[in-house]
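I've put the structures underneath this note.
A short reminder: the numbers here are calculations on the coordinates, not readings from a lab. It should be emphasised that the depicted structure is a prediction, and the values quoted were computed from it without experimental measurement. Cβ atoms are built from the backbone, for glycine too; each structure is taken alone.
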Structure 1
Amino acid sequence: MAHGRLAASELRLQAARANASGVQVMTFEQLALRLAGGFAQAIDDDVLHEALADALVVTSLGELDAIKLLPGMISAAADTLKKAWRSGVDLAGRSSQHPRLEALARLE
């Protein structure tokens, strides 16, 4: 089990160098999906980026409106949403606690 894509790549490389066969390396997200029995599916990065690109144009983000169309915002928003989802943060439930949580909940 690896903690991220880079760590998974390193573990696969180590297994290949050791001529280990039958080794399956997966990230925590992939393990969670496996344990869910296939009923849950991780969102594809390309699909998430496309959805965020569309949503950022029409969604009001409050204090983040000034930067929402800058280069890198789509990737930053995607990374932030994935981190929130992995950690189990209920963005909609916590949106009243901070304006940026509210902005993320709107994007979600």
Structure 2
Amino acid sequence: KWLHYPARAFISFMRGVPMLVLLFIIYFGFRADALPAAVIAFTINCSAFVSEVYRSSFSAVDYGQWEAAYSLGLPYRKVISKIIFPQAFRIAIPALGNILLDLFKGTSLAAMIT
């Protein structure tokens, strides 16, 4: 429960940092090679966006689905894996496609550090 606050701060901050700035910080600030710097920057940037997509898609699943699963006596792990996650993933697919397209577009920025 206490990880909620640092995670929200990380997500909010990383969603606001442009990809090129993040690439420059990792490449020039940490003196990393070009390929690992690009992979790390893309991973950090995309992780913030993907986590926000999954958070919103889990929130979009109706609370009645949770209540129905618990009323059947299912444990939390089964509720998530068999009922909630399939519905949330279906909601998240379009946004995940957009993030993938942004990642492809962002790979051209890696040419700035090579």
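When helix-only ellipticity at 222 nm (-39500 (n - 2.57) for each DSSP H run of 4 or more, over all residues; to 500) is computed for each of 1, 2, the one that comes out at -22000 is 2. Between structures 1, 2, where is relative contact order in percent (Cα under 8 Å, 6 or more apart) highest? Going through 1, 2 one by one, relative contact order in percent (Cα under 8 Å, 6 or more apart) peaks for structure 2.
Each of the structures 1, 2 was assessed by FRET efficiency 1/(1 + (r/R0)^6) of positions 4 and 28 (r between Cβ atoms, R0 = 35 Å, to 0.05); the largest value belongs to 1. One of 1, 2 was used to compute Rg and Dmax of the Cα atoms in Å, and the result was 17.9, 57. Which label is that? This figure was derived from 2.
In terms of distance in nm of label points 7 Å out along Cα→Cβ at positions 36 and 52, which of structures 1, 2 is highest? Comparing 1, 2 by distance in nm of label points 7 Å out along Cα→Cβ at positions 36 and 52, the maximum is at 2.
Of the structures labelled 1, 2, which one yields 0.75 when FRET efficiency 1/(1 + (r/R0)^6) of positions 44 and 100 (r between Cβ atoms, R0 = 30 Å, to 0.05) is computed from its coordinates? Let's see the in-between values first.
Numbers: 1: 0.75; 2: 1.00.
So the calculation was done on 1.
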